[in-house]
Structure I
Amino acid sequence: MRVDHERLDVYRYALALVSDVHRFLAALPRGHSDLADQLRRASTSIVLNTAEGAGEFSKREKARLFRTAQRSAIECAATLDVLETLGAASEDATRPLRSQLVRIVSMLVGLIRRGQRSQ
């Protein structure tokens, strides 16, 4: 039996992102532990808020949690921008993560809009 959040494609994509972020961070040069921690926490936040939103009964609270997950995804993208700007990561290295983030944000926006239409 699957729990509500396990049925969502966006949840599975977010879990894959967490795994890919950890691999990406393993190759990051020393001296960027603050940004590494930020990226790790933000990517995990996507998963946790998506799961919490999926299990919520209130449409308003569900949308709020999905928006929080969306903001965490945008935070991940901004952290990648900073890492690139500092020369700690190349565009080639961040491209796969950015692609995943675009897909995740798109899916979360769809869930938010769907919830707003059914109110």
Structure II
Amino acid sequence: MINYYLPDGTYPVIIPIGVSYNSDLEKVENITLDVANEIIRDFPNLVSDVEPSIRFQNFGEYSINFNVVFRASIFENQFILKHEFIKRLYKRYEIEGIEIPFPITTVNLNKQE
């Protein structure tokens, strides 16, 4: 059993994201933090004295992967936070031309004669 209200009553919210290998990672980091700070301003159910952070994690098969980390004031707030952050970030990435890749499989058929 886990008591999410102890010891301090705040909860880390980790949101995994992947961007295309063609991305400018400095731009990705700046835009993502900008959106994260918007969320902190607009949602009082976050711990606003803890800055959101970004940590690049690995080179995936289709993307460069990273996590955005927030702190929610209570456990239940993580769900609306993730919901709003993903919607806003997706829209902003679209405006800025940042691609969120998805798996693609290429099949080459050899024509036998």
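The table below gives the values:
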{"read-out": "Of the structures I, II, the one that 12.4 was derived from, the read-out being mean count of other Cβ atoms within 10 Å over residues 28-35", "value": "I"}
{"read-out": "For relative contact order in percent (Cα under 8 Å, 6 or more apart) computed as 36, the structure of I, II it came from", "value": "II"}
{"read-out": "Structures I, II, by FRET efficiency 1/(1 + (r/R0)^6) of positions 20 and 76 (r between Cβ atoms, R0 = 35 Å, to 0.05): label with the highest value", "value": "I"}
{"read-out": "Structure responsible for 34, 17, 12, with semi-axes √(5λ) of the Cα gyration tensor in Å calculated and labels I, II on offer", "value": "II"}
{"read-out": "Read-out helix-only ellipticity at 222 nm (-39500 (n - 2.57) for each DSSP H run of 4 or more, over all residues; to 500), computed value -28000, structure in I, II", "value": "I"}
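Where a number appears in this text, it was derived from the coordinates with a stated rule and is not lab data. The structure presented is a predicted model; accordingly, all values stated were derived computationally and were not measured. Cβ atoms are built from the backbone, for glycine too; each structure is taken alone.
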